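What follows draws every value from the coordinates through simple rules; no lab data is involved. The structure presented is a predicted model; accordingly, all values stated were derived computationally and were not measured.
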Structure I
Amino acid sequence: MSPESRGKLIAEADLISRFAESYRRKFSTLIDRMNHHPDPNLDTVSLKLCVEAVDMMLATQKHLANALCELSIARKAA
């Protein structure tokens, strides 16, 4: 694996890790609010958070797929 490919893969893994931790904290806070302070307005907040999280998951999966394709191409060329 080339140093450039390794760097891209590491950067993508770091991004995924930071994204996951950030959204885990957001969901934890929201779940706590929903469990202890029922509020109909939380439905909108919950939906927005879920849509944002899915969008970010799809974006990171696309980036990871691109990085894996680059690795595959680099291996074939070597």
Structure II
Amino acid sequence: MSEAQAPLVLFRNLANDARQQLLHELEARVSDDGRYLIISRYRERYGNGSTAQRQEVHRRVPIATLLRWMARGSTTR
């Protein structure tokens, strides 16, 4: 992965209390072929004595579609 394709971390939160720990991350990156914006969400939760619960979700949006959506939004203002 080149520096241009390194993920941009949009949100990172690490919560820790007496009962559990929670890591939540949201990041965006451009696909290797440069055609898609990939949004990833990752959550990891640990509790006292329990196994870790992990959830990871990835969504792809064509950059051309994203640019058309942005252009439509800017003309309505």
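Things worth noting here:
- Which of I, II yields 22 [relative contact order in percent (Cα under 8 Å, 6 or more apart), calculated]: II
- Per mean projected area of the Cα convex hull in nm², the highest-valued of structures I, II: II
- Parent structure of the calculated result -5500, given that helix-only ellipticity at 222 nm (-39500 (n - 2.57) for each DSSP H run of 4 or more, over all residues; to 500) is the read-out and I, II the choices: II
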